[in-house]
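Following are the structures in question.
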Structure I
Amino acid sequence: MTEDFTFRLIRPEDDPAVAAVIRAVMPEFGADGPDFAIHDPEVSAMSAAYAGPRSAYFVVEMGGRIVGGAGLGPLEGGDADTAELRKMYFLREARGKGMGERLLRHVLDVAARERGYARVYLETLTGMDSAMRLYERLGFRRLDRQRGCTGHHGCNRFYMLDLVPAVTS
């Protein structure tokens with residue numbers, strides 16, 4: 001059940017809490033080396049990094065505390081129609097409760113489409129098995145190699161989802 005969770009767009013005052021989530025979760029999966037997102041300069045100022053017109057970052061709150069988040073923005077080195085799903089992490093106590101899927105569906109079905117994207121790319125790594133199962137269940141297909149220029153050379157799993165055009169009546 002997800003009724004204890006809410007999500008919303010990030011605000012500047014959320015930056016320290018979001019950075020703390022990222023810095024707590026990534027080492028759990030061995031993703032704390034120099035080629036991982038934990039070292040991206042944006043981690044300390046996520047609200048500014050996702051303030052652009054084709055970007056968004058959503059925080060997840062549980063009991064008024066930030067316990068996770070996910071964002072999207074243009075894929076660096078990619079085409080204008082491709083977004084990158086970025087920094088989707090949840091603290092241990094927030095995992096397995098359905099919020100990740102709910103947030104990811106919002107990012108894909110609302111945020112990506114509103115920003116004019118036709119597809120969404122993501123990078124992850126071996127060991128993030130439940131996340132990969134979620135991606136595959138939502139229609140992401142595995143790719144054989146990295147796309148764009150993310151700088152995250154520690155990642156070894158790559159996925160793409162073609163967004164189905166929204167049905168209009």
Structure II
Amino acid sequence: MRSTPNGPTNQQKTAMKILYLDYNGVLHDSKVIRNRKRGLYIATPDRDFFEWMPILEELLAPHPDVKIVLSTSWVRALGFDDTRQELSETLRERVIGSTFHHPKLTPAEFDTMPRGMQVLRDVERRKPTSWLALDDDAFGWPAACRDHLIETKGHLGLTEPAVQDAMRKMLAAL
């Protein structure tokens with residue numbers, strides 16, 4: 001079932017469970033730099049992009065009904081399609097949109113908003129039955145939404161056992 005970056009189809013809205021997914025500091029080290037000549041690269045030695053993606057695939061495997069909304073700054077920098085293509089096929093199939101594609105927000109408004117507010121706006125628009133977010137940045141998350149956030153450490157991401165345990169518990173509760 002395919003959707004647009006603006007949101008899910010009507011069929012997907014029924015009993016929707018969403019994971020809001022950041023990339024940097026979650027699926028790989030957070031020290032990502034964008035350089036005009038070099039492109040995107042990780043400044044931390046011996047780190048690779050998406051090296052922790054298999055952990056997310058494993059955590060989501062028992063929950064095929066959980067969809068993904070991209071809440072990463074990569075969408076703003078590279079575009080929705082290119083950002084989505086970076087994921088494995090298994091994860092790509094779950095992606096139903098991104099927080100960046102909000103019909104009532106200009107790019108400038110979006111850019112000045114903390115990630116937590118970007119996610120909250122998307123939750124208000126999509127109205128999922130349940131949701132959680134994986135992000136390494138807790139700044140600006142509204143207090144009412146903090147219990148939906150699993151905060152990772154930028155240099156550990158999904159490799160941290162406590163994060164994996166929290167993820168399993170939250171997914172089971174969805």
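Okay, here's what the table says:
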read-out: For helix-only ellipticity at 222 nm (-39500 (n - 2.57) for each DSSP H run of 4 or more, over all residues; to 500) computed as -6000, the structure of I, II it came from; value: I
read-out: Origin of the derived value 16.1 (mean count of other Cβ atoms within 10 Å over residues 31-38; candidates I, II); value: I
read-out: Mean count of other Cβ atoms within 10 Å over residues 95-102 - structure with the largest value, from I, II; value: II
read-out: Distance in nm of label points 7 Å out along Cα→Cβ at positions 135 and 159 - structure with the largest value, from I, II; value: II
read-out: Per FRET efficiency 1/(1 + (r/R0)^6) of positions 87 and 103 (r between Cβ atoms, R0 = 25 Å, to 0.05), the highest-valued of structures I, II; value: I
read-out: Origin of the derived value 32 (relative contact order in percent (Cα under 8 Å, 6 or more apart); candidates I, II); value: II
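Values quoted throughout were computed directly from the atomic coordinates according to the rules given, and no laboratory measurement underlies them. Since we're looking at a predicted model, the values are computed, not measured. Cβ atoms are built from the backbone, for glycine too; each structure is taken alone.
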